[in-house]
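Trainee: Next up, some structures in structure tokens.
Bear in mind these aren't lab numbers, they're just calculated from the coordinates by the rules spelled out. A quick note: this is a predicted structure, and the numbers were derived from the prediction, not measured. Cβ atoms are built from the backbone, for glycine too; each structure is taken alone.
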Structure I
């Protein structure tokens, strides 16, 4: 049973309209699937298809939604770090897919495999992040065709948290499963989650469809996500954006359940405005945040877990804009009841770049939000009635056992943010946030300890990657 953590709610009649209009698009316009393998599945199940376009009846969508589990657990290499999706907690992963790194100087450079490894170490040592993205950055110093192997091997060896599989191609998805099988022996239970993005309007790329099929057949969880740029690849209105993207997401979910009923799915949908003066893509806007709130309500409407965007910003430095936009996006997600967010740490400039210093700063934001959504305790001990009566108007609570027992865990304590008086702040050696973040970053990386892994398993994983790369 899903736990409703939402503070922001929507009238069911609005959700009914979005759903019914989405069904209208699925029946009248259909969704383009440029994959003969997917088309064969639909045809074999009696779906109407015209070329690469598949049309969906309401019953097929309802039947598919009825087999998606409301929650599921993803096993981690370290069992203590396994995560439950859909159980009421907010699971977070860092940036996903950026090809660049932005330094504190403002310089933009190509990301490398060394950057991937540094981010893996930060994920492993993070108190806030629950798993790593499958492409925390896209390394430019290794061949694109096999980069997924290097990234996944780094994640497996440098972290023991849950994994994300690659969806860059069908081959990459199969590689991801084979590496997972070397760890767990079989993949009958969820051991990695993956992300499949659609294309707008009303279609999927062939590599995304075939990756989805690989994971669905194996019963591995998939985030099925659709989004459009308002005014260019979709309607300029949020209502129109929701309908076109919801229809596309529902079609992808339907395919997954046709292949393997009960495949765990995370529902994803977004939408960002087009900068009408330039035609550029904009994220971390109020329109983005509204999508997050409504989409989370739609996921509850369908009874399945939900994914949203994370600490996004259009900024390229650790300034007020970066903090404001990131906080708006993440707070909306947290209070709406989102189950999973990608991009929660480190993302700059329309998700095109990552920053190590912003990663550190975003962790404070993530930690504070996890504390914010934690239920308030209302036990007899928490009310402390006997102590309040005993001390009356003259008491000092600081040295009481009630306070002493709880003082180390009662409040959120930021790692980066300052809580000093003005004169202490003036005396700080590193007053600027990016410089303080740089110091924390250096300390984290220098104190990193690689998690335990069986040497034979490690050799087997490395050997597979080397053989696949032809080394």
Structure II
């Protein structure tokens, strides 16, 4: 009776697990399926990395406008107030006799001398208590060679920022592709492991029935049970791998983890156009983002040398002022007497001597430009080598896929032979288990080879810088992304 209850509980538990599994499969069928192109399109529009790169382009555009604004007139309004705490004293040292009418001889000439001494001792206080000044000042640069050249430098900076944004998109496409391929690898690997588990479970169930009929030993039942349970950790690891790959892809796409989706394809679907893609491989790395950024940096340094040389050029500016002044004694809040005055003029500045600062800045900029030339040469050699290695790696992966595909076909044939042999009693459990393990390993190796091939293609595309960004943006799905 106890054994019967245990059997009933086991059957109920198995039925519950099957019900949950079927419910999970039904829930998975309702999830949207996204292609690789759709995932890349979402990432290119929702990723914070791309948005930051675009904002940097706009920031540099405002910086260019700021530079242009320095060529336009500047107008300021200002005012000053000062309170006289101690008035300035002025002494008059004048010879009144020399003005005429004075007597220079005898006692009569002594009085003017005494008067002169008295005036020098007392002095005359100058100024008023309060002083106000209000007005406008304007300035317009007429000749500013260094400033004119800086506008061209700003244009190069904007172009470099645009190229940096393109590099950011290229890198994002590469990372999304690799994450999508990793998700496909995890999904397909789980299917293979699940099939292996199902085969082990079927074998275990067969031996359980044979044991009940007295045709199998306890050892056979235990051995098949252990083999089945040894696959369960691999299933859990596959589930974790799927979860990690999905989260990584969601982060790159810039969407919340609550937005669930499934890939719309499998790794095996990429084998059909593998050979055509391998024959169309390009070696032109002229669009490589790193090289183009380095070229723009070199252009900026050359322009910077010219700008530093223009620091020796004179500058001329037109200035104008219109002010009101008022001075009074006593309280600063009354007795205002406003008087306007205005000026207009030219300000010429001719640099003569700055202690060698400008010539040393020119030398620094020249050395930096030469350093960048050597850096570009080294980078170009490195990229050329990486392109050749990537193409060789793709060729190796193609041959490996061919080998693994043939291995899968042979393993499937061998497993079918073992299955038929077991039905007639010509094969043992160990033979069946060996064929199952060989088939599982060959399928996993086949999937890994396709994944390596796809990743190598994606890395080559990043090196060449020829990812079709515009076409990806047009593949954004029409699903309501607000639900994410």
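Trainee: Where does the value 163, 46, 26 come from, among I, II, when Cα extents along the principal axes in Å, for residues 75-290 alone is the thing being computed? Mind showing how you got there, number by number?
Mentor: On the way: I: 50, 49, 35; II: 163, 46, 26.
Label of the originating structure: II.
Trainee: To which of I, II does the computed value 13.2 (mean count of other Cβ atoms within 10 Å over residues 123-130) belong? Walk me through the numbers before you get to the answer.
Mentor: On the way: I: 20.0; II: 13.2.
Source structure: II.
Trainee: To which of I, II does the computed value 24 (relative contact order in percent (Cα under 8 Å, 6 or more apart)) belong?
Mentor: On the way: I: 18; II: 24.
Going through each structure in turn, the value belongs to II.
Trainee: Out of I, II, which one gives -14000 for helix-only ellipticity at 222 nm (-39500 (n - 2.57) for each DSSP H run of 4 or more, over all residues; to 500) as computed from the coordinates?
Mentor: Numbers: I: -14000; II: -23000.
This value belongs to structure I.
Trainee: I, II: which one has Kirkwood radius over Cα pairs in Å, as calculated, at 32.2?
Mentor: Values: I: 23.4; II: 32.2.
It traces back to II.
Trainee: Here P(r) over Cα pairs in 10 Å bins from 0, in percent, for residues 275-434 alone has been calculated and equals 8, 14, 12, 11, 11, 10, 9, 7, 6, 5, 3, 2, 0, so which of I, II was it run on?
Mentor: Traced to structure II.
Trainee: Can you tell which of I, II yields 2.5 when distance in nm of label points 7 Å out along Cα→Cβ at positions 91 and 371 is derived from it?
Mentor: On the way: I: 2.5; II: 6.3.
The read-out comes from structure I.
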